[in-house]
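K.L.:
Input: structures, listed below.
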Structure 1
């Protein structure tokens, strides 16, 4: 079971969008993902409750009010065949809890928005992760809610190039994410004529996930 943590201590960075859509991308390819929702708001679990029963199955785990070690033990017992755990984390995650959360994580995804405040706070988020002794080479960045051919995108691209951390994908700023989320869907489950080229970002993320060694 591979564990990927979607983490940015700043709120509103789109962690739930990344977690739910990556879970869908894995599920429709025949894998068995779990969503571990650590956010007291329960956004991932709320999305999962709306999900039609006839679509590819995704398990949900409420970890917001439980010790992480207890949650992990329960998770493995309930879903022994699961191939992925995608962890949707809350804003303001303290360093002690972050260290516990990252201890057995295969990879970390940091979503960053193309805004001045997000760019200013991102180095601190990365520093907090590295202070837990988590390996830098297991961290990737997803540029989230990006609009093409804008000045903000250019600023974000220059900033990301300075971090020495791989950029996994850009996720576009699109109301289709709002629409699909309201129905318990991932964007790639909408009709192809609506989504155009955007599914490529999720195919890239799925390929990245599948390439992660099981013991890494």
Structure 2
């Protein structure tokens, strides 16, 4: 996989302040690359003005690369609920309003689905990863992962973050918050996207030293 041939692992700035995302990315990639959170390098979060996950991921990656001069990896992800026409989508992190925390977002989701029967609560978690070598990289690496499931009637489990306590994995019947971290990484949208990214990087040459 990426970076294993190099005597010194490539350094990437992770364009996110979300500690849950950072922990998952490190669990999946730290063997191969050095991941540096953007706040440790003085990078302020950029406003997510894109209309799609891809636009937002690129916006964040290019911003972090411009500030640090390092290659940058950005994740933009969210929950899409079929009965809500794909909402909350790109505003998943602020579904209950600017500055909303996980509990408030989950409460709003449950309220929106209060009259929706279990059989119509289909949903997907979607993740787009964007990796740029520089702020002006004309050919960024873009990969996407999708995790299919449904929304529970009440939160279950204590792990994970975001909508994990409400998202039921189709195969196991457990919420993302009930899955062990290793199992979640095997099934999740982010885990899928990272593995696709690693396959693309395994051909070598994209990152300096890789």
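Where a number appears in this text, it was derived from the coordinates with a stated rule and is not lab data. Only a predicted model underlies this, so the values are computations on that prediction, with no experimental measurement involved. Cβ atoms are built from the backbone, for glycine too; each structure is taken alone.
K.L.:
Between structures 1, 2, where is relative contact order in percent (Cα under 8 Å, 6 or more apart) highest? Could you put the intermediate results ahead of the total?
P.N.:
Values: 1: 27; 2: 22.
Ranking 1, 2 on relative contact order in percent (Cα under 8 Å, 6 or more apart), first place is 1.
K.L.:
When helix-only ellipticity at 222 nm (-39500 (n - 2.57) for each DSSP H run of 4 or more, over all residues; to 500) is computed for each of 1, 2, which one produces -12500?
P.N.:
Working: 1: -12500; 2: -8500.
Label of the originating structure: 1.
K.L.:
From 1, 2, which structure was Rg and Dmax of the Cα atoms in Å = 17.1, 57 calculated on? Working shown, then result.
P.N.:
Numbers: 1: 16.3, 49; 2: 17.1, 57.
Among 1, 2, the structure yielding 17.1, 57 for Rg and Dmax of the Cα atoms in Å is 2.
K.L.:
To continue, here is another question. Comparing FRET efficiency 1/(1 + (r/R0)^6) of positions 84 and 164 (r between Cβ atoms, R0 = 25 Å, to 0.05) across 1, 2, which is largest?
P.N.:
If we compare FRET efficiency 1/(1 + (r/R0)^6) of positions 84 and 164 (r between Cβ atoms, R0 = 25 Å, to 0.05) over 1, 2, the biggest value is for 2.
K.L.:
Name the one structure among 1, 2 that FRET efficiency 1/(1 + (r/R0)^6) of positions 44 and 180 (r between Cβ atoms, R0 = 35 Å, to 0.05) of 1.00 was derived from.
P.N.:
Source structure: 1.
K.L.:
Now for a separate question. Out of 1, 2, which has the highest value for FRET efficiency 1/(1 + (r/R0)^6) of positions 92 and 196 (r between Cβ atoms, R0 = 30 Å, to 0.05)? Each step should come with its number before you reach the end.
P.N.:
Values: 1: 0.25; 2: 0.90.
Between 1, 2, the highest calculated value is found for 2.
K.L.:
Comparing structures 1, 2 by mean count of other Cβ atoms within 10 Å over residues 108-115, which one has the largest value? If you can, show how the numbers build up before the last one.
P.N.:
Details: 1: 23.2; 2: 14.5.
If we compare mean count of other Cβ atoms within 10 Å over residues 108-115 over 1, 2, the biggest value is for 1.
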